[in-house]
Structure 1
Amino acid sequence: MAKSKIPSIFQGQDYLDPKYNTAFHALFGRDDALISFLNAALHLKKAEQIQKLEKVQHECEITINIPHPLMVRFDIHAITANDERIDIEMQRMGYCDYLDRIQIYNAMLLLNSKDELQKKEIKAKKKQNDSKIENETLEDLKKKLTRYELPKLYSIWICDFEIPELKEIAEYRDEFSLYSKNLIHHGNLKTLTPKNSYIIYELQKFSKTANKLVTAEDKWLYILKNAGSQTIPQFTDETFAAALNRIAVNDENENLLEKQEKEIAMTEDIEYIRAQRVVAMVNAAEEKGIQQEKYSLAKGFRDKGYPLSDISQITGLTIDEIKAL
């Protein structure tokens with residue numbers, strides 16, 4: 001009998017954990033899966049649902065010079081047939097200034113989208129010039145009036161941690177947009193523009209069990225949260241079945257398993273180095289006899305979503321002390 005090619009760290013698992021990049025990209029490696037997720041996540045009405053994606057890029061790097069280069073890497077960047085622009089991010093760990101990071105990514109999406117639209121217009125204008133059209137047309141005048149027009153943008157962030165600013169909210173999905181404070185005061189909760197939306201998922205708050213999955217959104221979130229650690233139901237829908245098969249732990253996915261194993265090892269190395277730095281900071285604080293420094297560190301790590309047990313082990317504070325900070 002041939003020896004199994006499944007790495008030991010995946011033995012006993014049915015599926016890879018899609019919270020890691022390797023499996024995340026494989027899960028949404030086909031347009032039907034990505035379209036299904038997007039329609040579910042954006043809560044689009046049937047008549048407005050995405051039917052086709054014109055462009056999909058995984059690990060898409062965007063650089064803008066302002067004046068020095070600023071680069072971000074979108075996990076998934078998609079453009080719909082209606083020219084809607086979408087960034088999807090799968091995040092395992094929280095960082096400092098997390099909401100600032102979300103806004104920077106959204107700003108990069110906005111500027112890149114506007115730049116691409118302008119390039120299209122320039123290309124079309126050159127064709128006009130080649131046709132010897134000398135006089136300014138009505139269409140030219142309209143474009144001048146809409147020079148700041150934007151496409152519809154969606155930034156979707158799937159977080160495997162609790163966002164401190166949302167810790168008092170029990171819901172696992174939130175949506176940010178541009179609102180008027182005065183209109184809200186007068187009872188009008190309508191957004192000022194529907195063209196730029198942030199969809200935020202906190203997987204730790206998603207608690208539906210396998211027998212309570214009703215919508216496509218339920219099923220995708222359940223897979224994202226639990227594949228790799230729990231038994232996943234057998235979905236009859238071909239889109240879900242095929243997506244799960246792409247991250248299945250079996251010999252057919254040998255290359256994928258090897259790639260995810262390397263990613264996990266690299267991630268653990270980074271986390272180990274980060275933990276070493278944390279311990280060094282705590283030890284320095286203890287040597288100076290500054291107990292307050294321990295409290296400050298513990299509160300900071302707690303607010304970033306680190307497990308309380310880990311914070312307790314690092315700082316020496318009890319879990320009750322950490323909760324009370």
Structure 2
Amino acid sequence: MDKNTNKELNAVEELAELIGVVWKQKWIVIIVTVMFAVGSIFYALSLPNKFTSSALVQINEAESSNILNALGGQLGGLASLAGVDINSKNNFSNIVMETIQSRTFIAKFVEQENIKQYLFAAQTWDPVTNAMTFNPSVYDTQSDTWVREIDERSLKKPEPSLLESYEQFMEIFSVDQDAMTGLVTIKVEFINPHLAQQWTQGLIELLNAELRAKEIREKTAYIEYLTKKIENINNVEIKAIFFELIEEELKRKLLAEVEEEFALKVIDPAVSPEMKSSPRRALIVVLATMFGGLLSVIGVLALHYFRVFRRI
């Protein structure tokens with residue numbers, strides 16, 4: 001008990017000593033903490049408001065899976081005899097999720113919408129006039145030219161490449177799929193809420209158009225292949241299989257031609273947000289102030305023990 005009591009007393013004495021050291025240098029702690037607080041306030045106020053527009057969509061894979069399942073059950077065995085594999089199919093959901101986040105797709109969207117200057121040079125947005133300002137050291141709006149300085153040893157050019165544009169766009173873009181429902185949420189965060197909404201909707205429309213066109217091209221090529229294949233087949237049963245395959249592929253092609261929401265069906269469309277999503281200025285100030293106070297206390301204690309050790 002005596003040893004435990006002595007340890008507790010020593011701990012209390014050490015804690016009192018630490019508090020005494022900090023108290024003696026309280027003005028340093030206060031000044032540093034206030035400096036961090038004031039600095040964080042100015043920093044937080046310098047950050048532009050950002051707005052997040054989101055859309056809830058459903059991946060449209062019901063029609064294609066139903067047709068493939070029907071074909072696989074009724075015709076799969078006989079079709080394989082003719083050298084046609086109708087059971088091999090890609091997971092359409094995975095294709096959609098990977099495509100919308102791919103470099104090729106995002107680069108095409110950036111180029112089609114001509115939004116490089118917004119991604120790399122946009123500074124502020126005026127909610128009254130809906131006007132935007134751009135960093136003049138990066139992009140000259142009057143001459144519509146890129147003027148950013150690039151290291152001579154770098155392979156980059158004044159105008160950002162499509163790869164740079166992809167990386168920059170992915171900083172403001174996100175896609176999340178609910179594991180339970182399979183529903184997909186597409187979000188774009190930007191300083192201009194109207195552009196955030198426009199880009200979110202534009203991404204959905206472009207993806208539908210791209211995958212729809214791809215499906216039509218593939219079905220057309222497949223139908224042509226099956227048609228040519230029939231010419232070299234004498235077996236009546238196998239010929240009938242090919243005709244049924246062609247009929248099903250024609251149905252899928254027709255479905256793709258008339259279905260505008262081919263890949264993504266919009267459940268809750270993107271709207272122009274009215275409230276900012278970031279920055280969280282109060283949180284920035286609180287965390288910076290706490291960090292400043294902690295840093296100043298650690299600095300005071302470190303300086304105290306450094307002086308003590310020098311005396312020894």
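Every read-out reported here was derived from the displayed coordinates using simple, explicitly stated rules and does not represent laboratory data. Fair warning: this is a prediction, and the values are worked out from it, not measured in the lab. Cβ atoms are built from the backbone, for glycine too; each structure is taken alone.
Taking relative contact order in percent (Cα under 8 Å, 6 or more apart) as the measure, the highest value among 1, 2 is held by 2.
One of 1, 2 was used to compute volume of the Cα convex hull per residue in Å³, and the result was 228. Which label is that? Mind dumping the intermediate values first?
Working: 1: 228; 2: 313.
So the calculation was done on 1.
Between structures 1, 2, the calculation of Cα Rg over 2.2 N^0.38 Å, for residues 30-189 alone yields its largest number for 2.
If helix-only ellipticity at 222 nm (-39500 (n - 2.57) for each DSSP H run of 4 or more, over all residues; to 500) is computed to be -14000, which of 1, 2 is the source? This figure was derived from 1.
Taking distance in nm of label points 7 Å out along Cα→Cβ at positions 230 and 246 as the quantity of interest, name the structure among 1, 2 where it is greatest. Looking at the calculated values, the largest one is 1.
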